[in-house]
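There are structures below to look over.
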Structure I
Amino acid sequence: MAKTKKTYSNLSQLGHKVEVPIKPEDACIETVPNVFARDHYLVRFVYPEFTCLCPVTGQPDSATLVVDYVPGKVLVESKSLKLYFQSFRNCGVFHEMCTAGIGKRLFKELKPIWLKVSGYWYPRGGMPIDVFFQKGKLPSDVDVPDTGISTYKGRI
């Protein structure tokens, strides 16, 4: 691959000191062009330290989030994705609404061919709640490897 210097003047977070947004709706999800948009391939992000708050008790909830997607014309810029995830830290939200809400927002912003968000939540009240949101059509030529995250057994 030829070495070319690219500038991404549209990125306001990468390479800059940025505060974590107070709430998810304030987070700016930035994108970069997908130079291989004609090809189908899988992108996976694993965020093992996702936290938010129970909307009833205010107690912290935590999960491992896995975002798998087949990009269209753009890729998500990873720092902006991390800041978006971190913006949930003080947000009261149920596991189902959180996981599905993240999936819906990413699908709207990225316009991928296919996207899946898997939320592997640690037990609340003694019961883990795993939530999976999927949208789009997975191309037949794309392999989605197992996440390697088992159903709850102490998540060792």
Structure II
Amino acid sequence: MSDNNDNITVYQNKKAKAEDYKSSSYTLILMGVIGIVALILMIAGVLPFQFAGSGKYITYGVMGILFAGFIVTGVSSFKSAKRYTREAADEEDLTAKIKIWAKEHITADTIKQHVWFEDGTPEEMKYFQYFEAIKAAVEREFGSLDVSYLEALCEELYAEIFEE
């Protein structure tokens, strides 16, 4: 049995994603370099412990590939961080434009005028209808946006509009 929430994703802004990728890349590259240096020192006999037996070369090879993989993944993560940094600037500009537009065009009174309720409608249900009205207004003005971005932004707008 499938749940209706299977496709819901939690929104994380691009700036936070860029920072996550950047810190991950530094960590992966650092671990890869430290691992390869330690492996070289082990093979050279500088470190007081070494692998013994006929399988030691396979172990060194696998460990070398693993540490090289860390470095490659770290470089890839760093490229993703750069991409998200560029996208973050665009996202921040769009968010600022939407908030300025909303401040000029959306008020609690205008939202309340466009939403109809039966008598006795609980406040929780009103919240959802007000939220959907804000979402629809933003989509009408700015077109289709990423669903998780739009919902996170509309939650901020709701708080600014109704909780002043």
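Identify the structure, out of I, II, from whose coordinates helix-only ellipticity at 222 nm (-39500 (n - 2.57) for each DSSP H run of 4 or more, over all residues; to 500) was calculated to give -5000. Mind showing how you got there, number by number?
Details: I: -5000; II: -27000.
It must be structure I, since only it matches.
With relative contact order in percent (Cα under 8 Å, 6 or more apart) as the yardstick, tell me which of I, II scores highest. Walk me through the numbers on the way to the answer.
Working: I: 24; II: 30.
Largest calculated value belongs to II.
Determine which structure produced the value 0.50 for FRET efficiency 1/(1 + (r/R0)^6) of positions 12 and 68 (r between Cβ atoms, R0 = 30 Å, to 0.05), calculated from the coordinates; the candidates are I, II. Provide the component values of the computation, followed by the final result.
On the way: I: 0.70; II: 0.50.
Clearly, the read-out refers to II.
Taking volume of the Cα convex hull per residue in Å³ as the criterion, which structure among I, II has the greatest value? Mind dumping the intermediate values first?
On the way: I: 135; II: 204.
Structure II comes out on top.
Where is distance in nm of label points 7 Å out along Cα→Cβ at positions 52 and 124 largest, in which of I, II? Can you show the working numbers first?
On the way: I: 0.8; II: 6.8.
Once distance in nm of label points 7 Å out along Cα→Cβ at positions 52 and 124 is worked out for each structure, II has the highest.
To which of I, II does the computed value 8.1 (distance in nm of label points 7 Å out along Cα→Cβ at positions 60 and 116) belong? Display every interim value, and only then the final one.
Working: I: 3.0; II: 8.1.
The value was obtained from structure II.
We did not get these values from a lab; they are worked out from the coordinates using the rules stated. Bear in mind the structure is a predicted one, so any value in this text is a computation, not a measurement. Cβ atoms are built from the backbone, for glycine too; each structure is taken alone.
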